[in-house]
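Colleague: Each in structure tokens, the structures are laid out below.
Every number here is computed from the coordinates shown, using simple stated rules; none is lab data. A quick note: this is a predicted structure, and the numbers were derived from the prediction, not measured. Cβ atoms are built from the backbone, for glycine too; each structure is taken alone.
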Structure 1
Amino acid sequence: MTTKYEALTGAEAAALAMKQINPDVVAVYPITPQTPIVMKFSEYVANGEVDTEMVRVESEHSAMSATVGAAGAGARAMTATAANGLALMWEIVYIAASTRLPIVMGLVNRALSGPINIHCDHSDSMGARDSGWIQIYSENAQEVYDNYFMALRIAEHKDVLLPVMVCQDGFITSHSVENVLPLEDAQVKKFIGKKNFKGLLTSEKPYTIGPLDLQDYYMEHKMQQHDAMKHVIPVIEKIQKEYAETFDRKYEIIEEYRTDDADMVIVGMSSVMGTVKDVIDMMREEGIKVGAVKPRLFRPFPAEKIKNVLSKFKAIIILDRSDSFGSFPPLYGEILASFFAAEKKPYIKSFIHGLGGRDTNVEMIKEVISELQKLRDTGESNFTIDYLGVR
């Protein structure tokens, strides 16, 4: 295994992973802050470093349509997008999932309009959380890189056959340079293996797929998607274990940080958890026993696992980087539902943070920890939602 680090942005890490996967087809349309992924990958294509047929289309709707067509014909097909681009893909995103196509899409999380904002929050992916796609979230560039290989294996697994979004935070991760430890091309090729998905369309027996599905079979079709999602978590755990054994890189669906002796934790996803971990280290030096819990997987939501992990703590604050107007924020709502039938329930509070790319800084996380201590000691403000860092 290589031991040489490279200085890469999260977008460059994604493009490098795509290069090493060497997909048959990549259909692309640029949108900030995803554009550097497809720009870098287009260099690989132009230089003859991949065999990929790169399809440059006129919109994100067309990008997903071309990717669906390619995957339906049996190609390893990938794409990437962000925010309004994902929204424009909306119709075809659902078709990709319902047609059970093992597409991998890089999603660089960005706020959805309006007003127009090109910076990070999770309103784009959370808007698509019930589209039938698997959603994996990445804290840093190394996770982005490694997640692509595991995502491909998950998507193509015979018990899954569902598309996967590999999410990273716009600008915060996509444009920041970090040390990334790449794998050798031969190692990647061996791990991902040969494509075992033959596609849906054949020249020998032409037929039409998915144009109409009325009262007679639509519910059965949706139930099949529902059942496929039930297989995802065991498959991910198996692939993560294989990845750890092969490359000595341990990934888990739910990561715990300094929780062994903690009675209160912060829960969140993606890049903010790097800041959370740093602040926890500071607080530990002051004798404050606080930890962190980071779900990497949001769809399917690992409800039983998250309940088992969080049940041992007295107080929990959940950080959501998107709102759900008129309801609970997405991660908070899922965790509340996980505890619905539990006998032992921790004190839980929600903070919405970082919308539109607003920085969630050290002082804000210290404020969250102060609120955690109050919550642990008094139980007050239970099941409440606040905004963090609002003027």
Structure 2
Amino acid sequence: MTKKKNRNVGIIGIGMTEISSHKENQNQPEMINEAVRAAIADAGITLSDIDCVVHGNMELFEMIHQPDLWHMIGTGALGKPGFRITTGGTTGMTLVAAADNLVASGMYDVVMAIGFNKLQEAGSTTGGITNMADPLWYRHLQTGALTSTSANLSIEEFGEARARKAAMKHRIMMDKHASLNERAHRRFGLEYDQMEDLMKNSPPLIGELRLIHMCSQSDGACVMILASEKKAKKICKKPVWIRDHIAVHREETASNAYFPILSETSQRVAARKLFTRNGIDNPVEYFDVFEMYDPSAWWGIEWLRDFFLLEGDEAIKMVEEGDWDLDGKVPVNPSGGVTASNPISATAMLKPAEVALQMRGDAGRHQLKREVRHGLASGFGGVMWTELMILEKDLNW
């Protein structure tokens, strides 16, 4: 049975900066302000209409303590209630979920959520992530926040040749999608006939992971404005509705995240619980688009199986047959995904934002040709933390 909210909540404004490797022409408040102005203009409101601001980033990556205080000159949050949230890689999705809860609860009518990172500035993101693992025990297993375990398991299950080709096909598909997204950071113009060359010559990182498989390190900001149903219908011509969301943090099984022999993944647990309580029996048939937090191509092909509750080689077969492509059965990451753009604390917010743009028909060159009524978005971070969100074009669930 569908989980009932106290109040329905709609997305009424979306603002994004271009995602790039370095934004040397902007400081943090200026970059955030660009997205804030875009979101407010998109919603057709003013700062005075916003009741509360929810702000989040991985502040240690930029070495700025309580950055929301400095950013006030760019966020317009002066004199307004505010919350600062950090939950690792899931931060962007947590910001949207928190804003949704604040509006649904009746505490506020209009909430602005701001996610950003300027990862090339001040701190050492790569250094911080790389040193999260034990340098002795994990030296043959982990690079940064990602392991080679998914690749090893896929190869064991599906065979070396099939698994490697599926992972690379997923990566090339993501690049083809990113090439249509004018805001995406990495757009290489890859073609499927380069598959063998990329598998052989892309710089190796660890195990089966190669540089081409991996997500980027990016600068960028995303802002979303959420409003109660009454306000949303009054303000916005085409609000997108947040139906439900779930967070599954399985840090207590961290060892199984790297040596997964006992527990379900957080992705499958989140999907199973969320779909069950919303009466969704066949997610492949129900959803029109999925914006997935896919930090590497190997994890992408693994998590598609979990998020859609598929078994055996169903998901990898859908990769091979193009069912996740823009004109496939369930288009995945029309935006290009995380391997194209990764301003960490905005990354997971870009997922529901992109779904909402698809539903509104405002995605630009990567707009799907079909109507998008039911959307799914995910976030990922830390030690197998997953957030999953269902968005709807209409209030008829």
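Colleague: Among the shown structures 1, 2, from which was the value 1.8 of distance in nm of label points 7 Å out along Cα→Cβ at positions 228 and 356 calculated?
Modeller: That value comes from structure 2.
Colleague: Another one. If you work out distance in nm of label points 7 Å out along Cα→Cβ at positions 68 and 348 for 1, 2, which one comes out largest?
Modeller: On the way: 1: 3.4; 2: 1.6.
Max of distance in nm of label points 7 Å out along Cα→Cβ at positions 68 and 348: 1.
Colleague: To test your reading of the models, identify which of 1, 2 gives 26 for relative contact order in percent (Cα under 8 Å, 6 or more apart) when calculated. List each step's numbers first, then the result.
Modeller: Values: 1: 16; 2: 26.
The correct label is 2.
Colleague: Let me ask something else about it. If distance in nm of label points 7 Å out along Cα→Cβ at positions 172 and 188 comes out at 1.1 when worked out from the coordinates, which of 1, 2 was used?
Modeller: Working: 1: 2.6; 2: 1.1.
It was calculated from structure 2.
Colleague: Give the label, chosen from 1, 2, of the structure having the highest value of distance in nm of label points 7 Å out along Cα→Cβ at positions 28 and 268.
Modeller: Between 1, 2, the highest calculated value is found for 2.
Colleague: Given -10500 as the derived value for helix-only ellipticity at 222 nm (-39500 (n - 2.57) for each DSSP H run of 4 or more, over all residues; to 500), which of the supplied structures 1, 2 does it correspond to?
Modeller: Value -10500 for helix-only ellipticity at 222 nm (-39500 (n - 2.57) for each DSSP H run of 4 or more, over all residues; to 500) corresponds to 2 out of 1, 2.
Colleague: When you work out Kirkwood radius over Cα pairs in Å, for residues 164-379 alone for each of the structures 1, 2, which one comes out largest?
Modeller: 1
Colleague: Tell me which structure, out of 1, 2, gives 35, 23, 20 once semi-axes √(5λ) of the Cα gyration tensor in Å is calculated.
Modeller: 1
Colleague: Compare distance in nm of label points 7 Å out along Cα→Cβ at positions 324 and 372 across structures 1, 2 and report the one with the greatest value.
Modeller: Ranking 1, 2 on distance in nm of label points 7 Å out along Cα→Cβ at positions 324 and 372, first place is 1.
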